[in-house]
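Asker: Quick heads-up: structures coming right below.
What follows is calculated from the coordinates using simple rules that are stated; it is not laboratory data. What you are looking at is a predicted structure, and each value in this text was computed from that prediction instead of being measured. Cβ atoms are built from the backbone, for glycine too; each structure is taken alone.
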Structure P
Amino acid sequence: MPMSTLVPRYTAEEVRRFPDDRLRYEVIRGDLVVTPAPGTAHQRAVLELARRLQEYLKTHVIGEALPAPFEVEFTEDSAVQPDILVILDSQRDGLQLHGCTGLRRS
């Protein structure tokens, strides 16, 4: 008879306490997701995209683009660090000093 494997469930608060070891720790519905630091080509692409997004958002006065690392917590068991976060003016109430919480669709 096979033994069941228990997979731990995590909260955003628990993941925030992990050591800073240059890995990206995210939690999605309690599941831990770990990815290595991105490479140079990826970072250059992110920089260019963030620049273009920010230019558009500023021109149209509708929000701002924030590059990683920047945490977005959707629920207690789901927090991610997207490469670029677009905050529309209608979503600013979720913006905090060290991240963003409770985002909703606009």
Structure Q
Amino acid sequence: MWFGFSQLIDSLRWVAIVPEWAVNLLHLPPAMIVMANGLFEVVLAGILAMGFFVRVTSCVLGLHLILIAFDFGFTATGIRDIGLVVSAFALSLMYTKDETAI
């Protein structure tokens, strides 16, 4: 959620790391891609935090993070994102809804 809000508040700071293939694929300016990505991340993180559709949401976020991790490669940021991918998929596979929760 932190990165999503950061992208929405100061999108120009993130423009430099938008991959060229994303600009060519979407035919949108990098700043708009950053804002769309920020909105996507904030909405899905909010859904996940509220406990709705946890399996699906964590799987979608994991797939989203795979693209980001591979784009960064084997850098510190890429390795961190691979760890987040693993944790998102683990949540997707391990989550069980607690029927006793209020």
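Asker: If distance in nm of label points 7 Å out along Cα→Cβ at positions 17 and 89 computes to 4.1, which of P, Q did it come from?
Answerer: That value comes from structure P.
Asker: The value -7500 for helix-only ellipticity at 222 nm (-39500 (n - 2.57) for each DSSP H run of 4 or more, over all residues; to 500) was derived from one model only; which of P, Q is it?
Answerer: Comparing all candidates, it corresponds to P.
Asker: For structures P, Q, which has the highest computed value of distance in nm of label points 7 Å out along Cα→Cβ at positions 41 and 65?
Answerer: P
Asker: Figure out for me which of the structures P, Q the number 133 belongs to, where volume of the Cα convex hull per residue in Å³ was derived from the coordinates.
Answerer: Structure of origin is P.
Asker: Have a look at P, Q and say which one yields 1.8 for distance in nm of label points 7 Å out along Cα→Cβ at positions 9 and 73, as calculated.
Answerer: Derived from P, not from the others.
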